[in-house]
Structure P
Amino acid sequence: MAIEGEIVVTLHWDGRRTQRATVRSTRPSAAARVAVARRPAEAVHLLPTLFAICGHAQRAAASAALGAAGADLEVPALAPVAVQLEAVQEGFWRLLIDIPRALGLATATAAVAAVRAQVARAIDLVRARGDAARATLLDAASALDAAAGELVYGCAPAAWLAGMDPAAYERWCAAGETLPARALSKLAHASPGLGRSDTPLLPELEGSGWTSVVEALQRDPAFAGAPTWDGVAAETGPLARQRDQRLIAALIARDGCSAGTRIAARLVELARLLAALRQREDEPSDTVRAWRLDAHSGIAAVQTARGLLLHAARIDGEHIADYRIVAPTDWNFHPDGALAHGLAGLEADDAATLAERAGLAVIALDPCVAFRIEIAGHA
């Protein structure tokens, strides 16, 4: 049984410009409550089934958080690889289905279905085959790399990444040889700067800001629904993780943190994920991280396709006494977060165009639940 909810975006529009955007989430917190009073192993099995997407990330987060809290759990060695494969799958989906559809372009549904099947087989084999997992992973990564080269980049992903500076990127978009390139070109012409926000990008998990997150998450049950970094809303996801990459840093400097820049960051991240899956000799060290907070409490941070996922757990005896989850959607769709700031001032000549543009800004931030656009203030 999946736990859903939705994001409700209300645009206060004067007939020309959005004066204010309010963002409200109806995502229930029931998933975290379901874990309470259960044995850790039972919770690890149950929690991923409550989410329609990113189940492997949820499982990895639950295992890591409960293990850090002292539970005796067998954590799969390749759990981070499953999370990365899941992120690759989600990257294909956004770039070949959701973003083109929002821009009125044809989608590559059949191709994405084939990618999903490849990822599912790879995760099953990696989890089951032990010593042969590395060869399985390399085979799957090569197949996914080839699919990305054909469908997303128009060349080998590594070659695309190596050759991209802002000028080359503009030429690539304008040439329109792949569906994502055509989508980005259309976005640049139809609504440049869409969703541009001054909301800070979520920093690395270190320093005083991270300490404030942990303390607030432990202290305040409401924090999980509207998380902040040192008291300020922050954006998570591919743009935050790739901000220092050459192309993305240049696009941020030129265009700010906009929908177009976020999509470009997803392109960069997909190429980097594919390279990591093909080349890494050791397991990734930053995809799944965990810390013991005290003798009975732990927290896990998982870098998912959509951004930072946090699970925090406290164990009392053989059962879970407290459990809290902060999803990437909770960061990006904070009432004072990136979307609310990015939609303020959005212009359109009619309500339908306004809703379409706002919807694309939402998709660029990639919520894990459905969303709804409401327009208020103009008869």
Structure Q
Amino acid sequence: MSIADLTRNAVDVLPAGALEAKLKRGKPLRVKLGIDVTSPDIHVGRGIPLQRMRAFQDEGHKAVLIIGDYTTRIGDPSGRSAERPILSDEEIDANAQQYLEQAKTILRDDPDLLEVRYNGEWLSKLTYADVVRLGRIITVARMLERDDFEKRYRAGEPISVSELLYPLMQAYDSVAIEADVELGGTDQTYNLLAGRDVMEAYGLEPQVVLTLPLLLSWDGEKMSSSVGNNIPLTAAPEEMFGKTMRIPDSMLADWWQLVAERAAPSSDPMEAKLALARFIVARSHGDEAARDAEEHFTRVVRRGEAPEEVAEVALEGSDPLHLPAFLAAKLGESTSHWRRMIDQGGVKLDGNTLAGYDHAWGELDGATLQAGKRTFLRLVRV
């Protein structure tokens, strides 16, 4: 594998020539990726640095995956206009376990090639004197040069001392595990470069910084678990397939390049999108799951038919049934939302568009109700 393969899709590899120099020594490198456990999933966007990590593993280098159980308690300010909310210890522990399972859908789970560390191992042991020592390495003026801090400072918005400490804590992770290379998105460039300064201050050879593009989701925004425009790496196959099919045609080339790391196999947008959805599902769940997910998508979305398995829901309330209230209770959204959906022809019974809000149980019993494009309920009288 060439260095071009190791650095595929990289925006920056800093400083120039440093990675080549480290590789020429012929020793396995320690390649670091840190992930804070702010939500219970890793999505395909966060999978892009994991793919580079896997490429280093395939060449015999050691992937060092750092689960940021401790830095999550501070909250990464990168790209944020406000301080992140702090999670409970129970939430952090649960998220950390899920993160590890999901990362292994891409990484090789080989003890010779994968080292998993929790940064609470060392950060929780730092004394006040240790933190003061860290604090001397980078000035406040330099931190305020960061785009996100600068904007908040000029706008008079609060910036906590803990947020200023975050880059130093992440940088200290590189000291603790003696990283040769650190991977991250372009929004992490400042933090990764801070790692070089801190390593040098502790007498270590500074790490190489390798940054990768951020994946834009179907809404044109950065893919984010908190926003909900994400595809978790261990989501159900049908969910993964359906969400991938939401990608606009204009984004397909970027998705193929960043997620599949190759060009689309077809110039036809629908065929390219289907192939990408198969790839994303198969990587996490296998080829058979990908075939089943595509069959489900074809049946339910493209042909508008009910899936093979439909959840049964008991008819409840008075007869006749006020359908908007029933759907609001079962599926969420407001009663007015479901009135609009019915008025717009978005609710069907056994494939036929429903009109009106009140329907007799005899009409509904045993029928399949379709609410929107993908939600199906089989109604039964109990």
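Read-outs throughout are calculated quantities, based only on the coordinates presented, and are distinct from any laboratory measurement. This is a predicted model, so every value here is computed, not measured. Cβ atoms are built from the backbone, for glycine too; each structure is taken alone.
Assign the value -11500, calculated as helix-only ellipticity at 222 nm (-39500 (n - 2.57) for each DSSP H run of 4 or more, over all residues; to 500), to the correct structure from P, Q. Matching structure: Q.
Consider the structures P, Q: one of them gives 0.95 for FRET efficiency 1/(1 + (r/R0)^6) of positions 141 and 237 (r between Cβ atoms, R0 = 41 Å, to 0.05) as calculated from the coordinates. Say which.
On the way: P: 0.95; Q: 0.25.
Answer for the origin of the read-out: P.
Quick check: 24.9, 79 is what I get for Rg and Dmax of the Cα atoms in Å, calculated from one of P, Q. Which structure matches? Of the options listed, only Q reproduces it. I have 0.75 for FRET efficiency 1/(1 + (r/R0)^6) of positions 189 and 229 (r between Cβ atoms, R0 = 41 Å, to 0.05), calculated from one of the structures P, Q. Which structure is it? Only one of P, Q returns 0.75 for FRET efficiency 1/(1 + (r/R0)^6) of positions 189 and 229 (r between Cβ atoms, R0 = 41 Å, to 0.05), namely P.
Between structures P, Q, the calculation of relative contact order in percent (Cα under 8 Å, 6 or more apart) yields its largest number for P. Taking distance in nm of label points 7 Å out along Cα→Cβ at positions 173 and 333 as the criterion, the top-ranked structure out of P, Q is Q, with the highest value.
Taking FRET efficiency 1/(1 + (r/R0)^6) of positions 61 and 325 (r between Cβ atoms, R0 = 35 Å, to 0.05) as the criterion, the largest value within structures P, Q is that of P.
Name the one structure among P, Q that distance in nm of label points 7 Å out along Cα→Cβ at positions 125 and 245 of 5.2 was derived from.
Details: P: 2.6; Q: 5.2.
Attributed to the structure labelled Q.
Once distance in nm of label points 7 Å out along Cα→Cβ at positions 21 and 45 is computed for every structure in P, Q, the highest value turns out to be that of P.
Name the one structure among P, Q that distance in nm of label points 7 Å out along Cα→Cβ at positions 109 and 349 of 3.2 was derived from. The partial results should precede the final answer.
Values: P: 3.2; Q: 4.8.
The structure behind it is P.
Quick one: FRET efficiency 1/(1 + (r/R0)^6) of positions 197 and 357 (r between Cβ atoms, R0 = 30 Å, to 0.05) came out at 0.00 when computed from one of P, Q, so which one is it? The read-out was computed on structure Q.
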